[in-house]
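Listed next: structures, encoded as structure tokens.
What follows draws every value from the coordinates through simple rules; no lab data is involved. Because the structure is a prediction, the values reported are computed rather than measured. Cβ atoms are built from the backbone, for glycine too; each structure is taken alone.
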Structure I
Amino acid sequence: MTRIPLTSGAYQSRSLIANAQKSFNLYLEANPPETNPPVPFTLYPRPGLRLIQKCPTFGIGRNVYCDSQGNGYMVAGQTVYYIDPNFNLQALGIIAPGTSIISMADNGVTILFVDGTTAGYTIDIQSKAMAAISDPNFSGGNWVNYIRTVFALNHPGTREFYISGSNAVTWDGLDFGIKTSSADPLVASVALNDQLWLLGTKKGEVWYFSGDVNFPFQQLPNVVIEHGVAATYSIGQSDKFLFWLTADKDGKPWIAQGAADYSVVKVSTFAIDNEIRSYVRWNDAVGYCYQIMGHLFYQIDFPSADKTWVFDKSNNQWNQYSSIDINGNHHRLNGFLSAYMYNTNVMIDWKTGDLYAFDPDTFTDNTFPIVCIRGFPHVGSNGNEVSYPGFMADMEVGEVPDMLLDDDGSLTTSPWSSGFSPAFGPFLQEGVPIITMRFSNTRGASFGNKRPRSLGTTGQYAQILKWDSCGIARDGVFELEFAVPCKTALNGAFLWPEPEQAET
């Protein structure tokens, strides 16, 4: 019995004969080698989107934020909301029309936020009073950060960044610095490890807090960031890392990771680079970081391309996330942006402004199924044509919650919203959860029909997911698909029985 482990994320090469591994809505978790696990990695379905509050006024999601005092806020369309601990929404005010991402920061007393124009707004954390900034020395910005008692912002379209007064939201026309490492405009001044990274469209540099009375920040000598930002809002901030979609004099696009030691490394794979390069537009990408189940994720959404990609820092692997529509077509993830508030990972719906909990114990996207797809590595036989008599998925079974089952063990309700074709995807009819397998004898270029198997019902832990008579090929590729409203996990698969020399 030959085991086929899964040791990487999504990787579809420019040529499918090298790699044809799809990975939709799954992430890898390393199993500690000292525990002698059966496989080095187990794949788990991504968290689901649990609706926690409908947006009172329909508007695209532009921001979700938790301030330093633990209060939640969001922006949908033109409306700014306070989110209370019960996730009720209180409208605080209206901002100028627009669709850009909103950047927020606070000093413990006041929240400052900007929309990429010359406008700016404040919210008093105590009273929740919102106001527009009218100071002529305020220039707006794409990004705002709080560092060493001041707010720091880029001056859009220039190489300048400027700061507020200490512990205040006041502005002095002389409190600014200029990026000097290159002549390209500054995209963002981003706080990392108590320093400011000034990232331009081609290059960047780092400034530190010197405490000088004239201007408290100074450029760090001999540190130049050679990789600019190709999408203004692709920057994701974590505790010790920055991530962004980069552009520089040598080419683009790829995903960069900047660290507290000023190093910048490429974290995207050749397959991801090629995928992004195929998009008609990538400069509208939006990136952000969140942590779930001990994993640090950097998620980057490509609105024009309708795609979502997620980088797992714990194992440096990429996976594609998607939500499906009523016809079963894959789109970018409906959950957008992220903030941790009230012990919940919160996302906002990019289309409607609705609020979701991004919850590992939720197995649907607000009643819509989460369709997981996993392609396997090529299984060849040194160029010989062989018969694949059996394939067995090593998957967790027997975990359907009792509350979802009728007395006969079938699902009480279908996980599909009304309007789905009963023949769509892995489900052929209402009943026990189903997983399908399909096989490619063309090295991943095309596949045969999906063949269903039952995932079992509660307590059926010995259920075997086995398919016989898979086909004949010189280099076979297997693919699994499932959308089950229950806990599961995938350890890879087995070829069983072993492939046999095909008759000629």
Structure II
Amino acid sequence: MTVPPATARARPAPPGRVAVIGGGLAGITAALRCADEGWEVDLLESRPNLGGLTHSFRRGDLDVDNGQHVFLRCCTAYLALLDRLGVTDKVFLQPRLAIEVRSPRPSGSRDEAVWLRRSALPAPLHLADSVLKYKPLGFRDRLRFGGAALALRKVDPAAPSSDAQSFGTWLAAHGQSEQAIARLWDLVGIATLNARAADASLGLAATVFQLGLLSEPAAADIGWSRVPLRELHGEPAHARLTEAGARVRLRTKVRALRPHEGGWRVIAGDTEIVADRVVLAVPPPVAEGLLPPGSLALPPGWAGELGSSPIVNVHVVFDREVMRVPFFAALDSPVQWVFDRTSQSGVDGGQYVAVSLSAADEEIDLPVAGLRELLLPALREVLRTTAGVRDFFVTRERHATFRPAPGCAALRPGPVTGTAGIVLAGAWTATGWPATMEGAVRSGEAAARAVLGAGAGTDGARLPARWPDRGRDQGISIETGGVL
């Protein structure tokens, strides 16, 4: 009997076929995980590129990200995705947390930098020295920070009572003044929650501060991309998915799902795909429109009730250098966070900076001229510059994140729906995290677990540890069995 060579042997049949609808970080993660486990995968994305809300475009000679996206060292799932995409050399991660904080300078005053830095002490003492020297707050507020931080460590983020309460109300009840909330807690919270403390769920805020600032000393070290986001997410994801055997279908908008012989027929214009499983990695209103009735134990109109929060990004190209740090935060100013985008964008001469405005309900509808009138003088103040402006433009994400208001947890379903074969992914689902890149990746992981577990005839089967765990490499403790 002749034994065929190994190269000629037939590959084992795939366990099944899955259609992943949505090519953001959640969809990319779910599709890669399923493809790595041998499933036949189709990824359908309505846009001309992958990456979802983390994308880039060309403006003349500039590479422009739709917004500034950063991550923390505690974002272990996101770091593992970067490893799987082969792009860890394209990000920078601070060796130790350091945030410069600027305010408009009164005439004649000395220009003294204020920094929030961590020390090598164990958490939460790693922030003590920095907070005690934090001049934007009075000395009494600095002393009271420690008591609130210790109390926040004891909050159960998953408790319904935590989700029902406003973070701002909780802070006030724990001795935090309006100035302390605005100049310290909101400095971090508004950028990570996309909401001010008064409008945010205590449960989500506790997650952010416990994981980022009050657990491991290194957890809040900040990272960012050295390249345009399409080179970090979209393009490498397309390449890795293709290598894994997945079919990536761009400019393909799914219109409907129809039951078909125990699976689903995915209808996208002239394209129809029959799949055993479907992952909906799309925004809440799209998911609500595609899900069969009764799929979720939520009232009609739940997506609108969950709501969304906008982010506005203002991009300014100056004719000379105006800042020598990669980013800083601003207080007492309509400017919030400012990032140097020069090297990523390809600017030759001058400097390109981006202003990120989170929770931008008041700014989202302002015309470009109005935003320029409001922000350019304020930006010059905190930059301490009179440099000329070569270019000024605005990008807006009207529905950048779900609204993390008190009570939002009840409107965030898990991956498994009441309809067999359809699972959910997206940063808006019940990840335990706010709407961050980490939350999106974790949701994709949860969706893949649901697909693979169902395919194996078991519920919630664990994925093999095939992807590298950067969290352990970076000294971050990993918990299992909960939201982490």
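Using mean count of other Cβ atoms within 10 Å over residues 20-27 for the comparison, can you identify which of I, II gives the largest number?
II
Tell me which of I, II gives 29.6 when you compute mean count of other Cβ atoms within 10 Å over residues 28-35.
II
Identify which of structures I, II gives the largest calculated value of mean count of other Cβ atoms within 10 Å over residues 68-75.
II
With FRET efficiency 1/(1 + (r/R0)^6) of positions 204 and 356 (r between Cβ atoms, R0 = 35 Å, to 0.05) as the yardstick, tell me which of I, II scores highest.
II
For which of I, II does Kirkwood radius over Cα pairs in Å, for residues 316-371 alone, calculated from the coordinates, equal 12.5?
II
From which structure (I, II) was relative contact order in percent (Cα under 8 Å, 6 or more apart) calculated, if the value obtained is 16?
So the calculation was done on I.
Taking helix-only ellipticity at 222 nm (-39500 (n - 2.57) for each DSSP H run of 4 or more, over all residues; to 500) from the coordinates of each of I, II, which one would give -500?
I
Thinking of I, II, which structure, once Rg and Dmax of the Cα atoms in Å is computed, gives back 25.1, 85?
Going through each structure in turn, the value belongs to I.
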